[in-house]
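Have a look at these structures, which come just after this line.
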Structure I
Amino acid sequence: MKKITLLVFQYKTIYLNIEANLLKMERLIKKYSYLKPDLVVFPEYSLTGPLFSNYNLSL
């Protein structure tokens, strides 16, 4: 069985700033590319940030 190298990130996004978040993702991938991952994983809202807030949920 082949071993798989994962590169998993968790970071604070800038709300609805897709360009800045994408640049951050690119920088992180470049910084850790020496690990030669088979798969890179980012959170589901890594481009936009959460599309809701606790305030909206309480209404």
Structure II
Amino acid sequence: PATYFYYEKYVLNQITFHAPINISDLVIGVMVVMALALIMIGIQAFKAARSNPVDVLKNE
């Protein structure tokens, strides 16, 4: 959010033609990044939960 306001106040004022950035665009971007992170963490957690601890310790 701080970056959004800085960008709107200082950077976009110097550009003649620019597309405005809505707060909804920022929220959607954050939600997509969070969803991807949760999916990746979930996949790794699922793999760890399904693995046999004996096989993992045997390789160490």
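None of the figures in this text is laboratory data; all of them are computed from the coordinates on show. None of the values given here were measured: they were computed from a predicted structure. Cβ atoms are built from the backbone, for glycine too; each structure is taken alone.
As an exercise: P(r) over Cα pairs in 5 Å bins from 0, in percent, calculated from one structure in I, II, equals 3, 14, 14, 13, 11, 8, 8, 7, 6, 6, 5, 4, 1. Which structure is it? Write down the numbers at each step before the final one.
On the way: I: 4, 17, 23, 18, 14, 10, 6, 5, 2, 1, 0; II: 3, 14, 14, 13, 11, 8, 8, 7, 6, 6, 5, 4, 1.
This figure was derived from II.
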Read-out distance in nm of label points 7 Å out along Cα→Cβ at positions 9 and 33, computed value 2.1, structure in I, II: II
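The value 2.0 for distance in nm of label points 7 Å out along Cα→Cβ at positions 1 and 25 was derived from one model only; which of I, II is it?
Details: I: 2.9; II: 2.0.
The correct label is II.
Comparing FRET efficiency 1/(1 + (r/R0)^6) of positions 17 and 49 (r between Cβ atoms, R0 = 25 Å, to 0.05) across structures I, II, which is largest? Walk me through the intermediate numbers first.
Numbers: I: 1.00; II: 0.00.
Of structures I, II, the maximum of FRET efficiency 1/(1 + (r/R0)^6) of positions 17 and 49 (r between Cβ atoms, R0 = 25 Å, to 0.05) occurs in I.
Upon calculation of helix-only ellipticity at 222 nm (-39500 (n - 2.57) for each DSSP H run of 4 or more, over all residues; to 500) from the atomic coordinates, which of the structures I, II produces -9500? Don't jump to the answer; show the numbers that get you there.
Numbers: I: -9500; II: -20500.
Clearly, the read-out refers to I.
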